[in-house]
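Taken together, the values in this text are just the output of simple stated rules run on the coordinates, not laboratory data. Since this is a predicted model, take the numbers as computed values, not measurements. Cβ atoms are built from the backbone, for glycine too; each structure is taken alone.
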Structure I
Amino acid sequence: MEKIYQYIKEHATAPSKALAWVEKQTHIRTNHARMLSGSVQGQIMRMLAQTSRASRVLELGTFTGYSAICLASALPEGGHLDTLEINDELEDLILEGFERAGLDDKISLHIGDCKETLRKLRAEMGLEDGKEADPAMMYDLVYLDANKREYCEYYELIFDMVRPGGLILADNVLWDGKVCMDPLPQDKQTLEIVRFNDMVTKDRRVESVILPLRDGLNIIRKKA
């Protein structure tokens, strides 16, 4: 399987110099380089953003900025990406990567608790007291890659922030294969991912498919 992935990687569009820099710095300056999206998944997300003609994108979980650069590079003139990250120690690395990619004017980095930031963004969109969001402020695409213990809460918070026909991409939904183990592991991350996948499957407001890419990518389309 590793050879197949390497073959796929070698036959995909090569990452930009800025992405190569982010990947290198992630290995040098963090202890969690495995969390990096990588070139194949990054290219898929970029193409999904591009083909869906997304102009407003929301990302939950920036890490070192690799996926944010992939998504933002697909945005048209005037497009914008809001990306949320809780670890303020990564801020300098993230912002330098955005600048190297020439995308710092297209990306807003929000440092802080993800749910708190989402609530602020919801308020800015007018989603208070049962009101509907301002259509001009709704997101075309949301990439979910933050705290795995909170995926269901994130889904509920972001759903009405996404326009009809928009996409939600959820990462790590296979969780190293633990989601289909018998007996099912009882750690909080695995239980939440299983609950999230079941929630999406039962949600008649969407259609979805899980790609067995890296740790699993759920592509969810909000029905128009």
Structure II
Amino acid sequence: MDWNFIYRNLPLFGKAALLTVKIGMAGIILAILLGLICAVIRHLRIPVLREITSFYIEVSRNTPLLVQLFFLYYGLPKIGVPTDAGICGMAGIAFLGGSYMSETFRSGLESIESVQTESALSLGMNRFEAMCYVVLPQAVSVSVPAFMANIIFLLKETSVFSAISLMDLMFTAKDLIGLYYKTTESLFMLVVFYLLILLPISLLGSLLERRMRYAGFGD
């Protein structure tokens, strides 16, 4: 193990990790919003929109992120739509993640008994208020374990960003291997930086789940 090589290239991996987290988290935030909207549409069985969201979820979940990124980055310019690698990476994570988040939120919504909505309506709330203030908070708390698992999954999926020339962690590792043939050192730094990104999120998810369980949410 060449520790001098590792020390010299730590800033390079740090920069790549920052890019990975920045684009990945931006895409995840969009995925959460998209997933929540789709879940509510399917839960309320809104005509037409329900069919559209179901079609989107099936397409998104049954195609690899790499194919989606290729379509965004290489396909859109063919029809005159300008693209940017960072925006494509963000959009790819949002498109893939939205379907997984939608199923997570939908399972949470379906776990809440209809009596909760009926009670809110009997207190004078309309359906929108009942959804926002009564049903959704409980559904989100129930969905926390799957929600955090989806975030970790999507951050790991950023490893394919290198296919569209983004200087993420994987691109940096492959670049150093190609230049210096330091495979062991490069892969070691790749693993370490992914652990530095993902372990805190995993621990945060476990802590959040325990706090909600002790507070009585989702019972």
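Distance in nm of label points 7 Å out along Cα→Cβ at positions 147 and 187 was computed and gave 1.7; which structure, I, II, did it come from? The read-out was computed on structure I. When mean count of other Cβ atoms within 10 Å over residues 27-34 is calculated for each of I, II, the greatest value falls to II.
If helix-only ellipticity at 222 nm (-39500 (n - 2.57) for each DSSP H run of 4 or more, over all residues; to 500) is computed to be -11500, which of I, II is the source? It traces back to I.
Taking 12 as the value of percent of Cα pairs over 33 Å apart derived from one of the structures shown (I, II), identify that structure. Going label by label, the one that fits is I. Consider the structures I, II: one of them gives 16 for relative contact order in percent (Cα under 8 Å, 6 or more apart) as calculated from the coordinates. Say which. Of the structures listed, the value fits I.
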